[in-house]
Structure I
Amino acid sequence: MIQQRLVIDSSPLNYFARSNQLPVLQKLLAGHRCSITSAVEEELLQGAPRHAQLYQAAAQPWLAIVNETALPFLGMFSEYHGRLGGGMRNIGEATTLAYAEFHGIIAMIDDR
């Protein structure tokens, strides 16, 4: 059986981690190959001094950290980042959406 691939934004991980429910999320996603972008990892680690559970979210053994540098991906990232407002906000979300589109996989985010 082929495992479905998911790339997850920081918000869902943040919610599950801060409510001490990462094991529940792991069970819900059992059978999927899950990853986060390096930008999402950075967002989690930036919030960890205020919410120590976020260190755990970034270090889950069932989450692979991915980093894409292909030019077509960077173009997609730029487009998503612009749509989401640009600046220093929504970088993790833009990398998640671009990575999902570039690789033809599912993005798990908390926005429409």
Structure II
Amino acid sequence: MPKITFIEHSGEKHEIEADTGISVMEVAINNGVPGIDADCGGACSCGTCHVMVEGSWFEKLPEIDEMEESMLGLNTMREANSRLSCQLDCTDELDGIVLQLPEFQG
């Protein structure tokens, strides 16, 4: 079980041992992480599951596809390390990943 750490804009941490085979967004929703609204339910059509990936983890993730890029492009709070958590599959390779939540979702 990979451990994922979500850090709210306030600095509060949520360390979760996650099930594999679901999205990182679902991990957050299933564990009540504040700031991951997931209004579209994971359809990559709202951007309310935005996270910023800490450190070298960003380079270890799959490339951003056209649909995710389009949604992130609409986000004025986008950072160079921004991703949509609905587009990240929870795998054992993500064990230890740290994700920051943007202020506007907090």
Structure III
Amino acid sequence: MYKDINLSYIGGKHSNDYSRQVLRTIFSVEELSSSILPPGRQQFIRKPLDRGRFDFLHDAVRVKYPISADCYDEFYGKLARPTLVDFLVDERKCHRKSTSTQSSISLS
């Protein structure tokens, strides 16, 4: 449960799709478009997503798709993390595109 939302009720075609949907539920569009996945390092310009809320994603994926604690780190590192990195890049592109479109409309 995250706030009043039962994350196991969120749909997804597969674990990667489900992970993206959970991130959209837990974080705002602005957070997704301006952040990186935790853990962030000091040399990165963007701040990492909130670690406490990001842990809800890990718990939700492990519950929805029965993945043992021993295998989860490998699953996340090899399958889920690269997909989520691409997801955040796509969110940045969409946010930038919508912002530029809105600013060009307001100038007209």
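We did not get these values from a lab; they are worked out from the coordinates using the rules stated. As the structure is a computational prediction, the values presented were derived from the model and not from experiment. Cβ atoms are built from the backbone, for glycine too; each structure is taken alone.
Please state which of the structures I, II, III yields -19500 when helix-only ellipticity at 222 nm (-39500 (n - 2.57) for each DSSP H run of 4 or more, over all residues; to 500) is computed from it. The correct label is III.
Supply the structure label, taken from I, II, III, corresponding to relative contact order in percent (Cα under 8 Å, 6 or more apart) with the calculated value 39. Source structure for this number: I. Looking at structures I, II, III, which one was semi-axes √(5λ) of the Cα gyration tensor in Å calculated from, given that it came out as 18, 15, 14? Derived from the structure labelled II.
Ranked by Cα Rg over 2.2 N^0.38 Å, for residues 28-91 alone, structures I, II, III are led by I, which has the greatest value. Computing distance in nm of label points 7 Å out along Cα→Cβ at positions 20 and 68 gives 3.1 for which of I, II, III? Answer by label: III.
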